[in-house]
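In structure tokens below, several structures.
What follows is calculated from the coordinates using simple rules that are stated; it is not laboratory data. All figures in this text were calculated on a predicted structure; none of them were measured in a lab. Cβ atoms are built from the backbone, for glycine too; each structure is taken alone.
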Structure I
Amino acid sequence: MRISAVILAAGASSRMGSPKALMIRHDLTLLEETIAPFAAVGARLMVVTGFHAKRVEPASRVLGATVIRNVAPHRGMASSVRTGLRNAGEDDLVFVHPVDCPGVRPETLRMLVGALQAFDGAHAATPLFRGRGGHPVILDRTARAVMLGTKHHFTLRDLLARLGPAVIRVETGDPAVLRDIDTREDAAAWLAES
């Protein structure tokens, strides 16, 4: 079973004023904290860069990740998803996860892999915390082919809607699946955590 993780770090971070991926807490960058659980489960790491590529790419390589540059990051996250999925090769399963959603537990990732493997006809899995959906999404080859066969405005949310009952939703007990550092206030709260 070959598993990879596409970490989406191509955004402009316009509300932050600098790349979110490089924010530091407890001597670790946000990128490091986000990647760590995927490394812990043995996923092949890929980081999709864009607006801040020159700064984020060296930090990604230090962590052992393959760097993939989205040449059209202005087209939004869906374009970064496609950029990453095109580079997944023959991997059986691919996690897709935004860089600004740190702290997901390795056990959560294992639960998602297990759920996707356990259900015949399933092509994707997403985590829940208390019934609310979050990140990451994990896709098999069929789901990836559907995503790559669509137009640039087609998002991961659209993909999950199209797959319908072929998506397994897994209650994880992991609040980090809902975390999203999107604003300065979110960043301040993350930085203040012990």
Structure II
Amino acid sequence: MAVLLNANELRIVLYLAAAVACLLAGAREARSPALKHLDLWPAFWFLSAGMVAVMGAARGGDIVEWVTSLLRAEARSAGWYESRRLYQGALVGLLAAGWFVAVFVAIWRVPERRRRYLPEAIAVFSLVCFAGIRLVSFHYVDAVLYNHPLFGVRIASMIEVALTGCALAAALWRAAYPERTADGASPRRLLPATGQPPPNV
């Protein structure tokens, strides 16, 4: 039986599925009267859908590889191609440090009422940072990502599929269970006898 999708097509499908799931989650929050008591931010889902869709389109058109080749040609014509690794290493370090600091601050400082968006935000931000690292194309990083496959699969592909899958799962969870709090409970069940609206989540 022939393989229906190759590795690149599978990643494109995952990006598109994640974008659709974000749209569903945003539409559920924006239109459901049962969720009016929650402190919601449906625009977050629509922005996430746009970002994921753009990354999927870039994957489909090999935009990252094209931009990398363009930058490489520019470096050669400008005469700094031989010293590029110093700049590449600095950029990769800045991206990695920026990711770590942003994720740490988000986990530490995001208020409880906004934590419903945290898994999706981290997954999408991680995808953006990973795309940036791939775009920089630092030799030593590329050697690990592309030249040392595990079980016949490139590490870069594993990371990209895992992050996209996390974005898809987080959006589907919110689309299916929009009232769940950060700890998985339903706010409508927290105060069943008071007659008061449940607290923000």
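If distance in nm of label points 7 Å out along Cα→Cβ at positions 66 and 138 is calculated from each of I, II, which structure is the one that comes out at 2.7?
II
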- Assuming 24 is relative contact order in percent (Cα under 8 Å, 6 or more apart) as calculated from a single structure, say which of I, II it is. I
- Item | Which entry (I, II) yields the derived value 2, 10, 14, 16, 16, 13, 10, 7, 5, 3, 2, 1, 0 for P(r) over Cα pairs in 5 Å bins from 0, in percent, for residues 18-129 alone | II
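Work out distance in nm of label points 7 Å out along Cα→Cβ at positions 82 and 114 for each of structures I, II, then name the structure with the largest result.
II
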- Note on the structure: When I, II are compared on mean projected area of the Cα convex hull in nm², the highest value belongs to II
- Note on the structure: Note: helix-only ellipticity at 222 nm (-39500 (n - 2.57) for each DSSP H run of 4 or more, over all residues; to 500) at -23000, derived from one of structures I, II, originates from structure II
- If distance in nm of label points 7 Å out along Cα→Cβ at positions 26 and 74 is calculated for I, II, the one returning 2.9 is structure II
